[in-house]
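Next up, some structures in structure tokens.
Read-outs throughout are calculated quantities, based only on the coordinates presented, and are distinct from any laboratory measurement. All of these numbers come straight from a predicted model, not from anything done at the bench. Cβ atoms are built from the backbone, for glycine too; each structure is taken alone.
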Structure I
Amino acid sequence: MASTSPALDRLVAALKRLPGIGEKSATRLAFFLLGAPDAVVGELGESILRLKQDIVLCERCFNLSDASPCTLCSDPRRDASIVCVVEEPADLVAVERSGGFRGHYHVLGGTLAPIDGIGPDELRIGDLERRVREGGISEVILATNPNAEGDSTASFIAERLRPLGVRLTRIAYGMPLGGDLEYADHVTVGRSLEHRRSLE
């Protein structure tokens with residue numbers, strides 16, 4: 001967009017860096033912000049500025065939270081013997097939204113991608129292995145996305161954990177192949193967890 005205002009151009013350019021936001025959406029958002037009350041714009045700006053300051057990684061599950069350990073890890077009503085392994089915090093949110101899981105989580109921080117230089121040491125696989133070795137975990141649900149990277153990561157983790165005697169399961173393929181948990185509806189995610197399959 002080429003406007004008569006460098007400030008507006010800067011805002012549109014900044015908004016376009018957000019995922020899923022193109023030129024038209026960025027321009028529409030910029031004009032919305034221009035017409036919005038100062039309080040709305042101020043609250044949005046303050047929230048963005050504080051985001052990096054207020055969010056921490058949970059020391060146990062590596063979810064994004066405002067405290068460590070997070071509220072999910074600290075909740076005594078959740079079953080600490082079952083751990084659901086997901087790729088990213090957005091996937092954890094998708095599983096929680098399904099309402100069908102009451103255990104704990106482990107966020108890997110991505111998937112194995114050797115071509116991109118992402119191996120086991122770049123993910124939190126060693127931390128997961130330590131959690132299982134500490135005891136108290138009876139089942140690990142591998143809920144990585146049902147695509148090539150997610151499947152290879154799940155297989156790698158299963159091989160690492162199998163000698164430890166923990167039950168290993170994989171989410172069912174109610175999830176579309178090549179799909180992402182983050183974008184699936186809560187019913188599909190819930191059924192995938194409910195009908196998970198054993199990896200023995």
Structure II
Amino acid sequence: MEKLKLGVLGSGKGSNFRAIADAIQTGGLNAEARIVISDVESAGILALAHERKIRAEFVAPGRFKTKLEPEAEQRVVALLQEAGVEFVVLAGWMRMIKAPLLEAFPRRIINIHPSLLPAFPGLEAWKQALAAGATEAGCTVHYVDSGMDTGEIIARSAVPVFPTDTAEELHARIQVAEHRLYPAVLARLAPAQPEAR
């Protein structure tokens with residue numbers, strides 16, 4: 001049976017990757033994670049991939065803070081293609097995606113961002129929401145383009161902001177929404193599973 005072949009890029013703990021892997025395991029998502037790649041050698045997401053017997057690769061990012069060196073990005077493209085990946089999922093990836101990846105996977109790279117885009121793009125969006133006095137926050141799954149969180153929106157999920165919220169409390173509430181929304185969006189993009197007879 002056809003499955004959506006995923007490559008996952010992440011820089012951190014990997015909680016969204018875990019939510020996706022759990023959805024695959026329980027049958028809620030007709031997909032297969034072929035490879036997990038991180039730009040941080042000690043990233044938790046690589047340890048999670050190892051635990052689940054999924055290929056895990058570290059790619060040294062080079063000298064830039066906000067993007068990969070072109071050679072490093074080419075290496076990521078080569079790893080994804082070698083693994084037979086059809087769709088690239090950013091799960092806590094902290095660098096801008098540039099031409100090599102965008103050209104290799106046109107409209108096949110998605111990201112989840114912890115705000116209701118187009119509000120609060122960029123880093124620590126939950127802190128931006130609190131600072132702006134927003135009464136609602138949430139998360140957005142969107143296609144990735146060359147801008148900062150500017151790609152076409154696929155789906156959003158809102159959560160309330162309470163007057164007593166700390167940044168940590170709001171972030172935790174947004175993450176709960178992320179862990180539901182991301183696998184659900186991927187399930188819509190995956191091939192339909194045959195009806196059980």
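Which structure, out of I, II, was mean count of other Cβ atoms within 10 Å over residues 110-117 calculated from, if the result is 13.0?
For mean count of other Cβ atoms within 10 Å over residues 110-117, the value 13.0 is produced by structure I.
With helix-only ellipticity at 222 nm (-39500 (n - 2.57) for each DSSP H run of 4 or more, over all residues; to 500) derived from the coordinates and found to be -10500, which of I, II does the value describe?
That value comes from structure II.
For which of the structures I, II does the calculation of distance in nm of label points 7 Å out along Cα→Cβ at positions 142 and 182 return 1.7?
II
Given a value of 22 for relative contact order in percent (Cα under 8 Å, 6 or more apart), calculated from one of I, II, which structure does it belong to?
Traced to structure II.
Given that P(r) over Cα pairs in 10 Å bins from 0, in percent, derived from a single structure, equals 8, 29, 29, 19, 11, 3, 0, which label among I, II identifies that structure?
The structure behind it is I.
For structures I, II, calculate distance in nm of label points 7 Å out along Cα→Cβ at positions 70 and 118 and state which one comes out highest.
Answer by largest value of distance in nm of label points 7 Å out along Cα→Cβ at positions 70 and 118: II.
Computing FRET efficiency 1/(1 + (r/R0)^6) of positions 30 and 86 (r between Cβ atoms, R0 = 30 Å, to 0.05) gives 0.35 for which of I, II?
Considering all the candidates, the number was obtained from I.
Can you rank I, II by distance in nm of label points 7 Å out along Cα→Cβ at positions 38 and 62 and just name the one with the largest value?
If we compare distance in nm of label points 7 Å out along Cα→Cβ at positions 38 and 62 over I, II, the biggest value is for I.
For structures I, II, which has the highest computed value of mean count of other Cβ atoms within 10 Å over residues 102-109?
By mean count of other Cβ atoms within 10 Å over residues 102-109, the leading structure of I, II is I.
I have 9.1 for mean count of other Cβ atoms within 10 Å over residues 46-53, calculated from one of the structures I, II. Which structure is it?
I
A value of 0.85 was derived for FRET efficiency 1/(1 + (r/R0)^6) of positions 22 and 158 (r between Cβ atoms, R0 = 30 Å, to 0.05); which structure in I, II was it taken from?
Matching structure: II.
Can you say which of I, II returns 1.25 when Cα Rg over 2.2 N^0.38 Å, for residues 54-133 alone is computed?
II
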